[in-house]
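The data blocks that follow each hold one structure.
Only the coordinates and a few stated rules stand behind these numbers; no lab work does. If you're wondering where the values come from, they're calculated on a predicted model, not measured in any experiment. Cβ atoms are built from the backbone, for glycine too; each structure is taken alone.
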Structure P
Amino acid sequence: MLTPPSNDDLQRQLDQLKAQLDELSRRNLSSARISSGGLVVADGAEFSVLHEDSQIWLLHVGRGAGDRYFLTIRRDDGSVAYEITTTPGGDQYWTMWDRAGNVVVADDAAGTGLARPWIPMPTTTVLAESLPTTASAAWISLQSTGWVIRQQAYSALQALLLSTGGAVGEARYTINGAQVGAVMPIAANDFAWQSIRTAALPGTQNSYLRVELQVRRTNSAGALGGVLIATQRATP
């Protein structure tokens with residue numbers, strides 16, 4: 001037969017529960033570590049990281065217009081650095097901002113490519129009479145990118161080559177003075193674009209490099225000319 005707890009036993013248990021509640025009420029989540037599983041913010045709740053002095057939202061994830069979620073990352077001065085937000089039409093896009101509030105780069109809400117910056121398309125002279133030419137039998141640089149910063153691992157190269165007066169010769173690309181790829185033959189009276197070639201760029205990120213188009217004449221008549229278009233790309 002079970003013995004019912006005495007009043008003293010009940011009082012002792014109540015005191016223990018009260019002590020535990022008091023301890024829990026004094027605690028706050030000033031430091032926590034999740035070693036497995038994960039942290040879930042659900043049911044419309046929002047997540048923020050505030051600057052300890054200014055109380056600026058440095059990081060905020062929550063619901064914005066039309067109940068669409070957004071993400072904002074701010075610098076400690078309060079300026080927006082990165083944001084995922086929603087257009088009036090309901091499509092989401094991401095944006096990176098400078099401190100002055102100008103868009104540095106953003107994807108297009110239509111779903112393809114960049115909205116900013118607008119990428120320029122390189123142009124070059126194609127009028128035969130305006131192309132630089134030479135009658136040199138030694139390699140001569142006709143066009144150069146000058147010293148530019150390496151931002152990608154590869155370059156796509158294309159040349160428009162010209163022969164005048166029956167000249168025969170060769171053209172080549174050089175990077176930092178070293179030939180890349182095979183020479184391109186130039187037949188008498190040629191005037192044509194060459195196939196696009198891809199070349200690995202030497203050096204490291206943000207190092208300087210120079211791409212040039214060179215030609216040399218291998219017979220004794222006329223002159224050779226050409227122009228170059230070079231763009232950087234991430235893959236071969």
Structure Q
Amino acid sequence: MSGPDEDHQFAGRAALHIAVFAKPLVSGRVKTRLIPAVGADGAVAIQRILLQRTLAAACEVAGSEVSLWVAGDPAHPTLAAYRQTFPITLRAQQGDDLGARMRAAMANLWGAGRRVLLIGSDCPLLGAAELRAAAQVLNAPETDVVFTPVADGGYVLVGLGPAAARHLPSRILDALFVDIAWSTERVMAQTRARLDAAGLSWQEQPMLWDIDRPEDLIRARAQGLLDPAPG
């Protein structure tokens with residue numbers, strides 16, 4: 001399916017673009033590790049809250065352009081309401097694995113002096129303040145990449161800015177997204193090693209945690225992090 005949101009170039013080309021990665025909210029297909037604790041429909045409800053909170057935080061960052069990159073059909077009916085609620089574009093992820101999909105999205109968005117933050121939708125602690133702080137890091141002339149790591153060994157945010165343009169795009173994108181053991185506790189460690197070997201510089205924001213397991217759910221509920229965000 002194609003349409004205005006499927007064009008290769010974004011109309012605005014804002015100086016900061018925040019790309020949110022997510023799946024359609026289909027029962028049995030999202031937050032599967034939570035299903036034994038809350039059921040398939042309960043897992044969908046949790047993911048819906050997390051996605052709404054993430055989009056609200058991204059849209060709160062002044063001067064940013066926000067897109068929602070969907071693993072599947074961006075016109076899926078479970079996501080239609082978000083385009084009505086938030087000033088976002090919907091795009092389809094492209095690639096055979098997570099790394100390929102992230103690489104394709106970053107290659108599409110990054111360039112011409114832009115800062116791009118690519119974020120997940122599983123972390124209720126990643127708010128507008130954290131996004132602003134990560135974007136600010138990318139203003140530093142010596143910083144190629146910024147991350148927000150999470151406690152399970154991965155990261156919830158990766159960003160590129162103008163400084164990274166001093167390197168060949170393929171060099172930096174391959175170092176970030178090719179031959180990484182995605183969805184394991186080794187992601188951040190492998191990524192650091194790849195960037196170091198490629199001679200790239202990066203900064204890491206304070207570590208957060210995301211909601212993947214029943215124990216994460218207990219922690220989030222205790223901190224009031226699963227209340228729906230306004231939007």
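Some observations on this one:
- Percent of Cα pairs over 26 Å apart - structure with the largest value, from P, Q: P
- Structure (P, Q) behind the derived value 22.6 of mean count of other Cβ atoms within 10 Å over residues 15-22: Q
- Comparing distance in nm of label points 7 Å out along Cα→Cβ at positions 23 and 143 across structures P, Q, the highest figure comes from P.
- Answer label among P, Q for the case where relative contact order in percent (Cα under 8 Å, 6 or more apart), calculated from the coordinates, equals 23: Q
- helix-only ellipticity at 222 nm (-39500 (n - 2.57) for each DSSP H run of 4 or more, over all residues; to 500) from the coordinates reads -3000; which among P, Q: P
- Test item: mean projected area of the Cα convex hull in nm², for residues 79-166 alone calculated as 10.3, pick one of P, Q: P
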